[in-house]
Structure 1
Amino acid sequence: MIVRADLPRGLQAAQIVHAAGESSPGGLPAGTYAVVLAVPSEEALVREADRLEKAKLQIVRIYEPDAPYCGAMMAIGIVPARKEDLRRHVSCLPLLR
């Protein structure tokens, strides 16, 4: 998952859970890793989503319909894949702190 660092911590948690649920096919094998990365803003998140889609990764964009965010992009769920295949595309992003 990739989430916006400019969101309050509780809202980040909700968006992370949403992104995980929307991007997982379920029935994941033991040993599957979940990693939460961060970008500084909505604009950065949109750029990352575009970049990942261009690289042919399967992602889910998460938007918040309610006020005060009203349609803003909040997180990206990345469909689980081999760690080696994903790492080269996301290793440039910092972990959520």
Structure 2
Amino acid sequence: MKLPKFIEFKGFLTLNILHLIKKNKVCGDDIAEIIGSKKGNKLTPGTIYPALKYLRQNKLIVYKQNGRKKIYSLTKRGDKEYKITKRIFKKMFKEMI
């Protein structure tokens, strides 16, 4: 897949993470792989984990330890934030899709 040279997708990372966690409980490695496969290359831990930390600090996600992996899920606050953001996103980009 050819990637754009001038437009970045960084602003959509937290929304994309919330979307993935909403669909399934996943770990950070799974998130990096899924988003990376859509983008065309695997995301680095330096990209994923700061975003996960930001979402945890704002109480949008929580995790349960499963061996060495942290399995993330949405909080009620995270679900509410996801639904609001998704609604706005659809309204803004509806014509482009």
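For this structure, a couple of remarks:
- Parent structure of the calculated result 1.02, given that Cα Rg over 2.2 N^0.38 Å is the read-out and 1, 2 the choices: 1
- Ranked by FRET efficiency 1/(1 + (r/R0)^6) of positions 69 and 85 (r between Cβ atoms, R0 = 35 Å, to 0.05), structures 1, 2 are topped by 2, which has the highest value.
- Which of 1, 2 leads on relative contact order in percent (Cα under 8 Å, 6 or more apart), largest value: 1
- Computing helix-only ellipticity at 222 nm (-39500 (n - 2.57) for each DSSP H run of 4 or more, over all residues; to 500) across structures 1, 2 gives -18000 for structure 2.
The numbers here are math on the coordinates, done by the rules we state, and not lab data. All figures in this text were calculated on a predicted structure; none of them were measured in a lab. Cβ atoms are built from the backbone, for glycine too; each structure is taken alone.
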